[in-house]
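Colleague: In the part that follows, the structures are each spelled out as structure tokens.
Nothing in this text is a laboratory measurement; each read-out follows from the coordinates by a stated rule. Being a predicted model, the structure only gives us computed values, none of them experimental. Cβ atoms are built from the backbone, for glycine too; each structure is taken alone.
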Structure 1
Amino acid sequence: MVHFRTDIGAGHADTKNETYAQEIDVDVLIVGAGFGGVYLLHRLRDELGLKCKIFEAGQDLGGIWHWNCYPGARVDTQIPIYEYSFEKVWKDWTWSEKYPGYAELREYFKHVDKALDVKKDVAFNSRVVHAQFDQASKKWIVKTEDGRTARAGYFINAVGFAAKRHFPDWKGLDSFKGEMHHSSFWPDSGVDVKGKRVAVIGTGSTGVQIAQETSRDGAKVTVFQRTPNLALPMRQEKLNPESQQANKKNYAQLYKDRMKTFAGFPYDFAKKKTMSDTPEEREKFYGKLWEKGGFEFWLATYDDMLYDMEANRQAYDYWAKKTRARIQDPRKRDILAPVEPPHAFGTKRPSLEQDFYEQMDKPENEVVDIKAAPITEITETGIITADGQHREFDIIALATGFDSVTGGMKNMGLKDINGVDLAEKWKLGTWTYLGITCNGFPNMFFLYGAQGPTAFANGPSAVECQGEWIVDAITKMRKENVEVLEATKEAEEAWRKKVMEESDKTLFPGTSSWYMGANVPGKPREQLNFAGGLPMYTEACYDSLDNNFKGFTTAKGRVDEMMEDQQSAGAFIQVA
């Protein structure tokens, strides 16, 4: 049977704390206590002096790193790029390795809380089930699953892009008598895989990490693969405090510079075309990127790799050559790293691996191509595929992903001013303005979600880019006495067109991926992320802000209204 985490809705930490009161009234209500929510709480509360609260469905800070504790879970962005740019946070913090695991990331958020005093304004175990703007009071009315109500002048969704789990509709999913866990519902206490037969369904980053890790102790690991993961070598390194401390003199500039690159990393695409180099020069250039590891082979390569199919094929062929050389079993080699590309390289997010291919190459492990023989049924003891084979397991790991980018916001009872649910409005496609606001949802902002740079950027870089704009927008509203700010339908249409135009310049639309919403049956197939890069995105956002809230309708606050009424009355008396 499928097991779920039991720490959801498990009661409040302190019911006497005003944060958990039945009724609260605040300037800003934020949903989600991950990177985005905590960033905005600090900026708006501590720097603007606004009264802010966070509603968080889980029991602790960290967002995805609160939920993710499956075997091998770790970030795929190197530090110090994957952290806050706040000096008061980084000055007293050091990491143990270049790509931290979930346990260390949880410790990091404890440090963040200590540095920024976050938790006093976070209501944990608080799942939002209804949110709507009340036009009479000009406030958002937000309700939680356990019946509490918050009223807020500004409402910010920081639920992230992977907030709603996706479960396949296989026959017999609840019949399995062993242990079955979705990757994001993995028990905090862990699962003992030693000597066990483990099935890993899915080969996204989560599937790769679980398979790689459980292969060290499991008796047999079977990976059910629909599409090969064109994974890249991580090149993990242990770090020491001394070298990190010495490098901190560069951090302020490093955090500025990361916002100038396409994806918010400390490197960017090379300013040259693939075919402008000779084959020998290409081989040498690829080799340097490969040895550096991480995402450099993806995001520091030739600048036409994601735009030109011939250039892309050169990158794929190099990847296949290097990867196939690591797999001795010819059948597994052809499934995991086929000679012909399953899709354009880099149009699905590559995972970072340490020894995934060597682990899968072990004779006791198996790789099942479920595109050739799909899963048809889950039984009490295992999994049946379309070729009639019944494989038995002790543990099944569902690395089946998420209703990504849009799923979280569509799953919280979020209604527009006319009472129409966002899930209904986005049923046939996604509409936002700047990937930050929506028509029909005044004074609502969101970040790290639909039609932003989200999946094409380092998380903290994207969060700080959008978070900074939200802070600046609210500051401008208050300075100019704008009480209500709402995106227009025309601005939404123009932004959607821009998102699609930037995507259509690339090879992304040709691949069925969660970038395009293709991983969830029935979900519209469309580009869900802004593919123009962080600098272009930032320029577009501030073009609106610097041009008198271009793309928005505004309503002045009561002070201005009263002054206008008085002036009108005065003018009437003078005329009379």
Structure 2
Amino acid sequence: MAIQQQIQEAAIKSLEQLYGKQFTAKDFQINKTKPEFEGDYTIVLFSLLKPLGKSPDALGNELGKHLVENNATLFTAYNIIKGFLNLTVADAYWLQLLSANYNNVSFGKAAAKNQKVMVEYSSPNTNKPLHLGHLRNNFLGWSAAEIIKANGYDTVKTCIVNDRGIHICKSMIAWQLFANGATPQSTTTKGDHFVGDYYVKFNDEYKKQIEELIAAGIKKDDAEKEAPIMKATQQMLLDWEAGKPEVMELWKEMNSWVYAGFDATYKRIGSNFDKTYYESNTYLLGKKTVQEGLAKNVFVQKEDGSVWIDLTADGLDEKIVQRKDGTSVYITQDIGLAQQKYDEYKIDQSIYVIGDEQNYHMKVLQLICKKLGLPYADSIYHLSYGMVELPTGKMKSREGTVVDADDLLDEMERVAQQKTEELGKVKDFTAEELKELYRTLSLGALKFYLLRVDPKKKMIFNPEESIDFHGYTGPFIQYTHARIKSILRKQKANDSNSIQQTVLLPLEKELLIELENYPTVIVQAGNEHDPSHLANYIYTIAKTFNSFYTEHSVMNAETEEKKQLRLFICELTANVIASGMQLLGINVPERM
């Protein structure tokens, strides 16, 4: 049980014994004591004053005295400062925690809960390579799933690939017009980049044709509709939906190029899925749901045959769920896919990692599912995240200004190499070891920088800043881990009993207080589906350790007992850093 929970329970018991009144954990707060005051944890008394009819000083003294006298193994002292009861936790508590967990690689992980959670992320289009925005999505989804797993849930990682539609046909038409039979193999181009180049070529040609039509006296709106390349693309979509053999063959071949490219990038960034869905297999799903909704009077059919739902009473608007020609729309497909996921996995929660531009769409999806009485409706959760921009501004894939994930990864490895060489501490590394180190540092920098920010916030990504070895970065944490491992290679802790009578110095205790909080942070990050809590915590651990290590020698400690204590602290710190970083998808090197 976490120390804060133990303090909460002890306080509730003391309040009942002192005043005959029952309180719950929601009735008062417990925080870490501020550094400028004496104590470890603080009970905020203000919410208790009125129910108990006590002054802050009277309540603080009575409760503090009772807690210390009746919990001698937990508390050694208390003090009061203007409505705040500061409690000092016994050194024995922290030493016992350290002895029990210093070499426990599962520290912080919860027991199995027998519940299943699905996390859907990535959701790429097969007309372009993965880009910087996809990286935030992948890192966020993968980490959220791992944190949920650490909290004891069975997790299923899924991806829906948008492999059909007008945007896919644009790349196909452009390839037919401009490629002269070229392939990724013949041009030695990665498949997803190859197809993405033709998506850009389509838009370049489309703009050119619009300008020519306008110059010929046609209005802009009409020119956009009449441009030959657009008309050809629309016809290709109709041919695809009709299953025209030559169109289907080209579609399959170009998609195969893209999938090979995606797989290489996913492997490089450490992203994986238990199940991949394809829109070409799911776009007809939901039609049955429309008929059921009409029978339940949840949907209404208009005179032209289209089917709608009126959500104005819920603060939204009217939403079409089936076109007049009987074809489904995105929301209908999503309802059908949600049903398929539930039928296949019987999930207790379904998390969608989707950008905040789809906030409205996700509200509509869940609301329609609720009105239909579908069993999975309440389990839908939208893990919404803000867009990533570069210092130079927004990115647009149709204009070819998007930062491709692969290009960014290459640049990050170059910066990692430059920064590492500047430090000059890797002269004994082999060429292969250096290559792996640069990859580990660059990916760690990228993931940490994108995950350390609250997902709901938009952010600007700065490659140079992300890889600073002394800043609020992944490499700073990785370097701290390698530093600890260097100490432990010289000597390991060997006797847990020898530390039990040791008196803790302030920085030793401060670090142990932070380490004890690891399971609580995992729970918080899991409950809020927010890996930034974990990223910020691990950074605090690394920073606190560096302060501790600067002040206190490990190998030349004052006594053998102190040496053993600090070796124990080093082991637990290294384990927590490695464990926490792994939940973020980041490897930590043994040496740097």
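Colleague: Which one of 1, 2 has mean count of other Cβ atoms within 10 Å over residues 202-209, as calculated from the coordinates, equal to 24.9? If you can, show how the numbers build up before the last one.
Modeller: On the way: 1: 24.9; 2: 17.4.
It traces back to 1.
Colleague: Okay, moving on. Upon calculation of semi-axes √(5λ) of the Cα gyration tensor in Å from the atomic coordinates, which of the structures 1, 2 produces 42, 28, 23? Walk me through the numbers on the way to the answer.
Modeller: On the way: 1: 42, 28, 23; 2: 53, 33, 19.
That value comes from structure 1.
Colleague: Taking mean projected area of the Cα convex hull in nm², for residues 170-209 alone for each of 1, 2, which is largest? Working shown, then result.
Modeller: Details: 1: 3.7; 2: 2.5.
Top value of mean projected area of the Cα convex hull in nm², for residues 170-209 alone goes to structure 1.
Colleague: Output the label of whichever structure in 1, 2 has the greatest value of mean projected area of the Cα convex hull in nm², for residues 66-297 alone.
Modeller: Working: 1: 19.4; 2: 25.9.
For this comparison of mean projected area of the Cα convex hull in nm², for residues 66-297 alone, the top structure is 2.
Colleague: Which structure, out of 1, 2, was helix-only ellipticity at 222 nm (-39500 (n - 2.57) for each DSSP H run of 4 or more, over all residues; to 500) derived from, given a value of -9000?
Modeller: Checking each candidate, the match is 1.
Colleague: Work out the source of 3.0 here, i.e. which of 1, 2 gives that when distance in nm of label points 7 Å out along Cα→Cβ at positions 146 and 330 is computed.
Modeller: Numbers: 1: 6.2; 2: 3.0.
Clearly, the read-out refers to 2.
Colleague: Taking distance in nm of label points 7 Å out along Cα→Cβ at positions 130 and 186 as the quantity of interest, name the structure among 1, 2 where it is greatest.
Modeller: Working: 1: 3.7; 2: 2.9.
Structure 1 gives the largest value of distance in nm of label points 7 Å out along Cα→Cβ at positions 130 and 186 among 1, 2.
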